[in-house]
Structure I
Amino acid sequence: MRKLLQMLVFSALIASLAVPAALAEDMFQQEVTLEKNTVIAANLTMQTLAGGYKLVTTEELKKWMDDGKKVVIVDTMPFEASYAKSHVPGAKQFLFPIPDMPEWDVKETDGKSQADFEKLLGPDKEATIVIYCGFVKCTRSHNGALWAKKLGYKNVYRFPGGIYAWKGAGFKEEAVK
């Protein structure tokens, strides 16, 4: 129950971030903006609770990296269309689909198996794992985090802002050369 309450508070906080931007709009447009951001936050909350993983912000992830914390970072976007062009430094690529993937489907993971994913994550089930995709509404990272939890990893985080938030914060990114 405590976790649910924390997630609801988090959702309200996310929704409230839209208010300053909405001040320039009329009251009806403000409501549309607030409603949209609230729905996005509520969906993220429901996915997080269902997946059993935690969330990490752009600033927290950057601090972990700056502090030298050992973190396995996984980019769930397609290789050519996204990862090769831009990814969080040190991130490894492993494709996951946007729709929910309750059963493993090698057609949706670029021909890779659960064993391939587990090998990428490593043998330490206590390792800190961070999984991201492009942006908050992208659910590839939800699928990746959910599967990491299903495989028994304990410290799984979803980085919901993904590469868009990373770039938006002005942090250095990498590309495949």
Structure II
Amino acid sequence: MKYTVKFNVENDEKLIKDVMKLDSLCYSQDMQGIFDTIYARYSKNKDSFVLIYDKDYLIGYICFFPISNRLMESIYKYNNFHDTDIQPEDIVEYDKSDKYNIFIISVVIHPTYQGSEVIKYLSDSFVDRIKYINQNNKINKIIGISVSNKGSKFMEKLNLSKIKELKNGHMLYDCDYVRIRR
């Protein structure tokens, strides 16, 4: 089956609504963001999604963005961090810093496509996108928080290492840019 990978989608509001619809199929309500917050973060840095489509239907995505040093330090320091707490001011634009720390905020695959080759398309496309971004920028670390066993396996597949368990049972992962892999 052939899938389409997209970045920097033009129709911002439709994209966020499609992302939220997919989230509703995969996350409990308390794990889902709200439109205004998601849209504001996306507006701050539009190169924040790797999207996988089956025809015109969104079937998976990774949302990631460069974060401020202050937020990075806070994530490592505290044990009660929740990714929906990230505000637009925590997101850095790629031309505004010497080094960037990338935060993977969510990885979602439509339930019908879970267990298929979509995860490989998604992880390969994410690594390719990170390498593309790094051509013009200096990526230091890539971090993410997994909320499930599948999320932990995904982080480990990318070569991120478990750093600690948070109070809510979620796991913090990280790796230096040079260690990221498909």
### Message
Suppose P(r) over Cα pairs in 10 Å bins from 0, in percent, for residues 64-119 alone works out to 20, 41, 23, 15, 0; of I, II, which structure was it derived from?
### Response
II
### Query
Can you say which of I, II returns 2.2 when distance in nm of label points 7 Å out along Cα→Cβ at positions 32 and 144 is computed?
II
#### Entry: At a computed -10500 (helix-only ellipticity at 222 nm (-39500 (n - 2.57) for each DSSP H run of 4 or more, over all residues; to 500)), which of I, II
II
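When relative contact order in percent (Cα under 8 Å, 6 or more apart) is calculated for each of the structures I, II, which structure yields the highest value?
Values: I: 25; II: 20.
Result for relative contact order in percent (Cα under 8 Å, 6 or more apart) over I, II: largest is I.
Have a look at I, II and say which one yields 1.0 for distance in nm of label points 7 Å out along Cα→Cβ at positions 40 and 160, as calculated.
Values: I: 1.0; II: 2.4.
Derived from the structure labelled I.
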### Parent structure of the calculated result 16.7, 54, given that Rg and Dmax of the Cα atoms in Å is the read-out and I, II the choices
I
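Taken together, the values in this text are just the output of simple stated rules run on the coordinates, not laboratory data. Remember, it's a predicted structure, so these values are computed and weren't measured experimentally. Cβ atoms are built from the backbone, for glycine too; each structure is taken alone.
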